[in-house]
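Structures given as structure tokens follow.
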Structure I
Amino acid sequence: MEKGVPIRSLSRGIAVLQAINRGGTISMMEIARTSNVPYPTACRLVQTLVHEGLVEREPSRKNYRPTALVQTLAHGFQGHAELVQFSRPHIVELTRKLGWPISLASHVGHSMIIRDSTHSLTTLTFNSYYPGYALPVLECAAGLVYLSYLPDDERQGLLDALKLMPDKITNHVIDLFEKEGLAEQILRDGHATRAYNTFTRNPGKTSSIAVPIMAHGHVAGTLTLAFFATALKMSDALAQCLEPLKAAARRIGEEMTNPPAPSE
């Protein structure tokens, strides 16, 4: 294999497993669509994952779901306990004030991974999103803001890796970063937005606003507020929610950088 060139079959297998893990329970057609893998190839990969015990078919319908064995893939991961610990009270309070759910995310590979969320604490949501849910880094507001706050060389390195993905949408967003100054715009604004989110359990039903959590001089994670796309215009959502969202992210970053002394 040429140095630096990924093994395509392995990349597709990972994409299929991530699609199933995101969906919870999902049809073969949905697996192929959301993983961007041709249907015949997706079928073979799913059967391999079933054979390995990572995926199982539902007995009552032609849907596939992850098994408990997928948890073994994360046994060596140390997690983001500090990020979750300092963020939890702030995102709970923010949802109490604004009503809309907040997600805490960090970057892994080609994805932004939800570490915590308040979807279960509000009725203003279509679904609950639990830790481990993955969103493509270029297809969500969290990913856009995370990329923008990286040092220039780190951002370009990640964009170069993402160019290996055969996806027209991915290429378009990369062009926005490399040719249209998207990072500079997001840095000026202090946030990123995404209308009619596609990589959710209810595609096109929500829009979102994301801001960075800056700790120890670097971007440690992101906060994203999601709202019903038909309930609020983006301009109204920004006017109502952006400053409280930024304030919460700023307090989290300050507490992570200079932890408060433990109470007696």
Structure II
Amino acid sequence: MKAESRNRSGERFRDALCLRYGWTPARLPSGCVCGHGNFDVTHALSCSTGGFPSIRHNEIRDLTADVLRQVTHGVCTEPMLQPVTGEKFRLLSTTTADQARLDVAANGIWGGRFERTFLDIRVFNPYAASNRAASVSSVYARHEKKKRRRYEQRLLEVDRATFVPVVLSATGGTSKCASALFKRLASMLSDKLKEPYSVTMAWLRCKLSFALVRASVMCLRGARSSSAHRVTRDPASVVVAEARVSLQDC
């Protein structure tokens, strides 16, 4: 069992290196259960079968919320926006959906403790054809612009709040707005903990990088069969099975 665990850890490490340097990982599946015939890194990081891109997104959402709770107030995940009551928006792309939600909200990021800021997170696949055709900086700017056009005007005029699009690459990069946000959080955390800013920033970057790497490797090696994610037993039995504990031993 220990040897198997070491082998899997080594495989994850090699996969992470391949993703970082744009190499092709060894022993990838020949095909995907979604029906796509060529299972490569590009497809693995984008395929929604198995829910891995959503898990990758949620890892960054939850990590960001956890850091915010240490330095700000009123933090919540998936906050619902105030309903639109007849407001007319200049941008036609602005969402007017009644049940519109963003990823994280918190008070006191940029201004006073009552100033509300909403964050919406996007983790994109840099190997996708739509992203490879342009420079990295323009891809980040494009994704940020889409988020702003969809939410910013509504937040400013209805919720009276500020908006930050948090765009990251699945391989570890961050957009300008995301970088500014995490630098701000590192500065606030540094002041609270009385730690050097450089140490706090390095810690936060490591947390983000490892979260993205773990999620991206899961996209490569995770089971995508729909039956693998279907619960067919009661929750107690699932917990016991995962812990490798027999009910008879309890």
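Read the figures in this text as sums done on the coordinates, not as results from a lab. Just so you know, these numbers come straight off a predicted model, no measurement behind them. Cβ atoms are built from the backbone, for glycine too; each structure is taken alone.
Ranked by distance in nm of label points 7 Å out along Cα→Cβ at positions 99 and 155, structures I, II are topped by I, which has the highest value.
Which structure, out of I, II, was FRET efficiency 1/(1 + (r/R0)^6) of positions 43 and 107 (r between Cβ atoms, R0 = 25 Å, to 0.05) derived from, given a value of 0.25?
Values: I: 0.25; II: 0.05.
Going through each structure in turn, the value belongs to I.
Identify the structure, out of I, II, from whose coordinates distance in nm of label points 7 Å out along Cα→Cβ at positions 163 and 179 was calculated to give 2.3. Corresponding structure: II. From which structure (I, II) was semi-axes √(5λ) of the Cα gyration tensor in Å, for residues 139-210 alone calculated, if the value obtained is 20, 16, 10? Computed on structure I. Comparing relative contact order in percent (Cα under 8 Å, 6 or more apart) across structures I, II, the highest figure is found for II. From which structure (I, II) was P(r) over Cα pairs in 5 Å bins from 0, in percent, for residues 67-146 alone calculated, if the value obtained is 3, 12, 16, 16, 17, 18, 12, 5, 1? Computing P(r) over Cα pairs in 5 Å bins from 0, in percent, for residues 67-146 alone on every structure in I, II gives 3, 12, 16, 16, 17, 18, 12, 5, 1 only for II.
When Kirkwood radius over Cα pairs in Å is calculated, the result is 20.5; to which of the structures I, II does this value belong? The structure behind it is II.
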